[in-house]
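Alright, structures below, take your time with them.
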Structure I
Amino acid sequence: MQQTALYNSHLANSAKMVEFSNWQMPINYGSQIKEHEFVRSDCGMFDVSHMAITDITGIDAKGFLRYLLSNDVAKLENFGYGKALYSGMLNINAGIIDDLIVYYTEFGYRMVTNAGTYEKDMKWIDEVSQKFQVELTKRNDLSIIAVQGPNSITKVAGLRPDLAVKLTELKPFMALVVNKWFYARTGYTGENGLEIMLPSIDAENFWNKLLSVGVTPCGLAARDTLRLEAGMNLYGHDMNESINPSECNMDWVVDLSDADRDFIGKAMYIKYKDSGVKYIQSGLVLEGRGVLREGQKIYDTHNNEIGIITSGTFSPTLKLSIAMARIKPIVETRAYVGIRDKLELVKLCKLPFVRNGKILIN
């Protein structure tokens with residue numbers, strides 16, 4: 001079982017540790033709900049060092065990523081160094097191998113992928129890279145601390161007065177690289193924030209400095225409820241290798257603007273779109289009784305099965321049970337979910353449920 005550089009810090013802050021993708025990670029520090037609420041109202045921090053950082057260099061780095069990924073890294077050059085791009089990595093059948101973020105930097109490209117998919121990701125990436133002159137470097141020397149919430153940048157800037165102006169002015173999906181520290185204006189909570197990649201030898205000291213200015217440590221449980229409220233997919237639940245991007249609200253990360261660019265899965269993706277999308281992603285809000293959970297079946301008002309819940313939880317912000325679901329396209333605004341042998345009424349809605357602290361559903 002692997003441990004991050006912050007393992008002892010988690011124990012010192014009374015974290016409840018669990019196994020997650022062969023890592024020992026904090027699930028909470030006492031109250032998942034309070035951690036969730038701190039991120040929505042103030043500022044929280046997450047150890048996400050279990051995620052994989054890979055630097056990609058070489059003369060074919062750009063061409064390699066243009067072929068490997070559904071989104072087009074070529075457009076990053078329009079924004080300059082530090083620009084980030086969210087993308088899918090598809091198989092030949094247009095199923096999603098993983099979702100990831102890639103950054104355009106002075107030294108090449110930096111890619112951050114999910115912990116639970118690391119081995120299969122790297123096997124696939126290594127296989128594809130054989131056709132290109134590229135070098136892949138796994139950055140085991142780095143940790144990642146995500147500082148998220150409306151006051152997150154202000155608090156980080158207070159610890160780095162030399163960078164305060166640059167951090168405050170940093171735009172979404174841009175990164176500031178200073179020495180070996182990488183401040184990215186990205187996150188997985190639906191709130192303003194930074195994902196900071198830093199040398200692991202500096203991680204514990206920086207974590208303690210964040211604690212000293214009132215940043216609340218948060219675990220995986222709060223991260224999950226926050227991302228679900230924000231309508232963000234979780235790999236292995238809302239998407240996987242059998243799911244087409246159209247079925248999980250990821251069409252926007254499939255770039256077809258350059259007709260001459262080929263990428264893995266392109267032909268099958270276009271074929272699927274041309275044949276008519278069979279499933280879409282929808283938000284659900286429970287109007288009946290119970291809690292919405294992954295795997296529960298969904299029925300239309302005529303009792304026809306139309307889909308399944310892919311992620312579900314009680315929303316601390318809405319004080320309601322919510323879910324993300326994969327369903328057949330329908331015109332109704334209400335449906336039913338099977339909960340404990342009963343059909344409970346749900347409202348269908350667009351995602352996200354919450355963004356930047358604001359409730360977006362009626």
Structure II
Amino acid sequence: MIPTLRRLVRPCLQTLTLCMPLLLGGIAQAASPAPELRLRVVGGLAGVSQYTRHERRFWAEDLARLSGGRYSASIVPFNEAGLAAQDMLNLVRLGVVPIGTVLLSQAAVEDPDLGMADMAGQNPDVASLRRTLEALRPSMAQILHERFGARLLAVYIYPAQMLFCQRPVAHLTDLAGRRVRVSGISQADFVQALKATPVFTDFADIVANVRAGNAECAVTGSMSGHTLGLDRVTQSLFTMPISWGLALAVVNEQSWRSYPPELQALIEAQMPKLEAAVWAESARETDVGVACSTGAEGCDRTRKGSMVASRPTAEDEARRREIFARRVVPAWMKRCGPTCVTLWNRTLAAQAGVRAQGPE
């Protein structure tokens with residue numbers, strides 16, 4: 001007899017009826033098998049819906065449910081795990097992080113050919129972003145495999161990255177002379193083209209940075225800004241999507257090969273569903289974030305802000321396209337070199353209406 005059950009039975013021999021629930025509970029506990037494999041996952045940004053409502057739930061809850069308890073996972077967001085976003089791909093390559101979420105804006109600093117799907121000014125809406133990613137996705141998967149020994153599982157997006165400013169912004173040209181928080185190098189190229197000064201700041205430090213006067217404006221997700229409380233320290237929201245913020249869910253290839261075929265099949269079947277859910281959530285939160293920061297109808301959060309939103313005009317859209325073609329793309333290709341020029345012209349030049357210049 002199992003020792004734990006023997007200890008339960010001995011004092012209950014005279015009162016078996018009273019002890020029956022306890023005995024059955026002990027038997028059930030002893031019979032429940034432990035998970036065959038527990039995965040370790042480092043996820044995306046803490047506190048945003050893409051992590052809390054989707055990524056965390058899939059790994060921490062759905063995986064065990066879908067596998068009947070055979071497989072489970074622990075997950076922690078990278079910015080609460082003490083890990084730098086720019087180190088994630090190398091940590092996955094080394095197997096230190098078996099499964100990880102990589103912010104593309106950070107990975108593109110060292111590997112710009114991975115980041116060509118989400119350059120500043122490139123994708124004015126979700127439909128454009130989807131077409132861009134479809135054209136580049138096979139090349140991105142190949143780069144991850146060959147350079148980092150990683151398998152691409154999914155591509156997530158965050159809500160549109162918009163401009164939160166302390167003083168009114170009615171047009172892109174109003175940014176001239178201002179200090180603007182950016183998260184990536186192409187955003188820096190974009191704001192410099194508008195005669196503004198880019199200020200690189202971590203996501204968690206945006207509000208403190210603006211409050212301290214280090215930046216007057218900040219580019220960040222429409223809902224992310226509201227979640228952080230950025231609408232409390234800024235007054236003007238310019239709703240043009242500067243970029244979107246892509247993130248890659250990747251797994252170390254050696255780790256992947258060690259997983260049972262049943263687990264591989266389960267993950268491969270579920271990741272497209274997770275990706276689709278994140279995209280739908282981000283598209284919805286792009287509008288909800290604007291509503292919540294401005295106090296408009298459509299906000300589903302308790303707190304509502306009082307910012308004033310300005311929509312981009314036809315002139316602003318024309319300026320966006322011009323900056324992208326004449327400043328962002330050439331600067332990107334100069335940093336990346338012939339590899340990016342060839343890749344861009346083969347996959348995206350016709351779609352974007354911009355051909356990259358340089359040796360191929």
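Where a number appears in this text, it was derived from the coordinates with a stated rule and is not lab data. Just so it is clear, the structure is predicted and the values come from calculations on it, not from any experiment. Cβ atoms are built from the backbone, for glycine too; each structure is taken alone.
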Supply the structure label, taken from I, II, corresponding to helix-only ellipticity at 222 nm (-39500 (n - 2.57) for each DSSP H run of 4 or more, over all residues; to 500) with the calculated value -13000. II
Which of I, II leads on distance in nm of label points 7 Å out along Cα→Cβ at positions 217 and 305, largest value: I
A value of 22.4 was computed for mean projected area of the Cα convex hull in nm²; which of I, II is the source structure? II
Determine which structure produced the value 3.5 for distance in nm of label points 7 Å out along Cα→Cβ at positions 153 and 169, calculated from the coordinates; the candidates are I, II. II
Quick check: 55, 40, 30 is what I get for Cα extents along the principal axes in Å, for residues 81-280 alone, calculated from one of I, II. Which structure matches? I
Figure out for me which of the structures I, II the number 2.9 belongs to, where distance in nm of label points 7 Å out along Cα→Cβ at positions 177 and 289 was derived from the coordinates. II
